[in-house]
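K.L.:
Next up, some structures in structure tokens.
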Structure I
Amino acid sequence: MGRKQGGAGVERAIARAEAVLPGRPAAEGEVDGRWQAIIRVGEFIESEPEAVWAFVVRWGKHAQADLRMAVATCLLEHLLDAHFEMMLPRVRKTAMESVRFAEMLEACWPFGRAETLRNWQRVERVKREARRRHK
């Protein structure tokens with residue numbers, strides 16, 4: 001993900017994304033404007049992780065599975081890469097509180113810092129704990 005700077009930029013990206021969310025998935029083979037808007041929010045992961053995290057929490061609990069998938073793959077995976085130690089406790093807490101957020105976490109794959117064996121084992125532990133919690 002890119003390294004854009006500035007609070008106004010992330011606020012604009014979030015406002016534009018929220019203007020099209022939750023929306024409906026695009027037809028097969030078409031570009032999904034919702035996913036594109038979420039990708040633009042992801043451009044601020046390194047510079048504005050708090051704003052991106054708030055967006056992830058809000059939309060990562062949504063009833064629409066496709067929207068949660070976009071949040072998982074375009075944002076949460078990359079937040080864990082860029083800010084693993086800061087994000088993992090938050091991810092755990094939110095996954096314990098919300099079955100939908102826990103389901104979204106299941107879609108995440110390891111990247112960067114989250115990809116190290118030790119760190120990914122920690123993520124997998126959170127996933128297992130959330131599964132048991134929401135059984």
Structure II
Amino acid sequence: MPIHNYPFTPMGDVARPMLWVRLSAETGRKKTKPLLAKVDTGADACFFPADVAIELGYELRSVEPVMIESSTGQGTAMPHTSIVDVLEMLPDGSPGEIVLCHVARVPVYFVENGTSFLLGAKSFLDQFVLKVDYREQTFSLED
């Protein structure tokens with residue numbers, strides 16, 4: 001389902017394209033609380049802190065760790081296939097319960113000591129046409 005005119009999220013003195021998402025384990029049984037994640041065209045994949053994987057019931061080290069590089073340096077991440085549900089944003093900026101989009105089989109890299117919630121290209125943004133309107137401070141994800 002396309003997402004049209006999703007509002008930017010104010011972050012101090014700047015607003016950014018961010019989505020409220022709920023991650024689920026590949027089985028769909030365990031889900032996170034709503035998480036605010038940045039739409040990051042510069043990220044090769046989706047990256048979330050390792051404690052999110054633990055919340056989903058993943059055995060973090062059951063997969064081969066991958067070395068990653070970011071603007072803050074190098075680190076270790078464990079990829080686990082997850083489900084990403086994009087949630088509506090309510091007028092007050094909080095997440096709603098309506099699922100606007102469901103993306104299955106997303107490799108999410110859970111980063112040890114990570115603090116960023118990033119929705120990147122591989123298996124997430126590459127599923128859409130991303131339109132960003134900085135003047136109106138909205139963005140759209142279209143099929």
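The numbers here are math on the coordinates, done by the rules we state, and not lab data. Just so it is clear, the model here is predicted, and its values are computed rather than measured. Cβ atoms are built from the backbone, for glycine too; each structure is taken alone.
K.L.:
Out of I, II, which has the highest value for relative contact order in percent (Cα under 8 Å, 6 or more apart)?
P.N.:
Across I, II, relative contact order in percent (Cα under 8 Å, 6 or more apart) peaks for II.
K.L.:
I, II: which one has Cα extents along the principal axes in Å, as calculated, at 35, 31, 26?
P.N.:
I
K.L.:
Given a value of -19500 for helix-only ellipticity at 222 nm (-39500 (n - 2.57) for each DSSP H run of 4 or more, over all residues; to 500), calculated from one of I, II, which structure does it belong to?
P.N.:
The structure behind it is I.
K.L.:
Looking just at FRET efficiency 1/(1 + (r/R0)^6) of positions 64 and 112 (r between Cβ atoms, R0 = 25 Å, to 0.05), which of the labels I, II belongs to the structure with the highest value?
P.N.:
Details: I: 0.35; II: 0.95.
Going through I, II one by one, FRET efficiency 1/(1 + (r/R0)^6) of positions 64 and 112 (r between Cβ atoms, R0 = 25 Å, to 0.05) peaks for structure II.
K.L.:
Work out which structure the value 32 belongs to, where percent of Cα pairs over 18 Å apart, for residues 24-87 alone was derived from one of I, II. If you can, show how the numbers build up before the last one.
P.N.:
On the way: I: 32; II: 40.
Only structure I yields this read-out.
K.L.:
Can you say which of I, II returns 2.4 when distance in nm of label points 7 Å out along Cα→Cβ at positions 16 and 96 is computed?
P.N.:
Corresponding structure: II.
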